[in-house]
Structure 1
């Protein structure tokens, strides 16, 4: 076995051991004109033993309307067809961009295409995403109405048997997740907040950047796992192999 092959095999084994505790996923390189990079990244993540790949639901990168963005649902369909074991998910699908029933149908269809590997992360969006709605003539409804839509969509998806994550850490959004008995996802949330919600009996998943170095990634994963998160979804890393090695060093246990 060559040195490269040995390193790859070691990283793959390491990631699978880590997955025995908190699961680890990544967001994908989605803000491009081509889909090949995202599809290949998903295949590579699966080969390395990572647990999930996730897509944003943005019409362009946040605050950068001149840049491209691959649409969430068709990209996830391609990912589901190109992989066989890794979870695929939204982080997060935003209510209000399409009618509630259309969103439920899209996510449930993706669950069917992926043979049950779909994770439905959903959220309301916030003031930072208002510009996207308005540029396409889509109303950006008041917070109370968006939370009502969130409740409706999450409830429908839960009844269909999909794992549901409610994105956002604001009290009223957390309350929706608590009332429905689904997970809350904290983007770049502090470990103490993860621990607080876990102590309340909630399932908490974490997502965000993990640091500029492998050592920083190890430290962040250890903090999040120690706080009780069931998932850590890392912002697209510079190296998937480095992330897999960091997962091993972190020795993640719930």
Structure 2
């Protein structure tokens, strides 16, 4: 299926590996010119070398300044940004008892304010042009909090509320805003946690396996497509059935 994205441009954050990289690859396969970022020059250059025409940028989106700077650099490199994929790693694990109040602000900057900043840098111009897509990568923890990840659970729930609100404001201007909530996927990080064999990670996943990162990227690309122009303000779990609620 032709997603109608050829010639568009995209800024994909946190894309030197994992789900961000898979999303960038999926968009590039549809003819999108992509700019990707990571904190390490060697890693982001290696990732970009695997994507035809990708622009590698060094940026740390864990801060508002870094997130804004990434989008601005992507606009400079691409001319404009039609598609924005906010994405960042997670804050440190912890429970209510083990997490001091001082730890919440950096977590909110990483997983909430960075997305707000990227949207502030990209969305107004999308609205002026009458076309744009924002597809944020969050977590299934938004629907079903993960034990010992209180900082991530809190910040990602907040960014989901922001994205829903933004979606309703900009939909009349031809801009759609959605998010994708991944469960466990076969990424470099998950393999490192499981000693290279992710078989055990699938315990408790109804599908019986962990997700394929490229399949996840295809979901992101579809939400950016012309076919998804009526999909507004959704938060889509891609988790093999891990979330068991009705809504």
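Throughout, read-outs are computed from the coordinates displayed, never taken from laboratory work. Keep in mind the model is a prediction, meaning the values are calculated, not measured. Cβ atoms are built from the backbone, for glycine too; each structure is taken alone.
Ranked by mean count of other Cβ atoms within 10 Å over residues 53-60, which of 1, 2 sits at the highest value? Checked 1, 2; max of mean count of other Cβ atoms within 10 Å over residues 53-60 sits with 1. Taking distance in nm of label points 7 Å out along Cα→Cβ at positions 77 and 149 for each of 1, 2, which is largest? When distance in nm of label points 7 Å out along Cα→Cβ at positions 77 and 149 is computed for each of 1, 2, structure 2 gives the biggest number.
Figure out for me which of the structures 1, 2 the number -12000 belongs to, where helix-only ellipticity at 222 nm (-39500 (n - 2.57) for each DSSP H run of 4 or more, over all residues; to 500) was derived from the coordinates. Attributed to the structure labelled 2.
For the structures shown (1, 2), mean projected area of the Cα convex hull in nm², for residues 117-164 alone is largest in 1.
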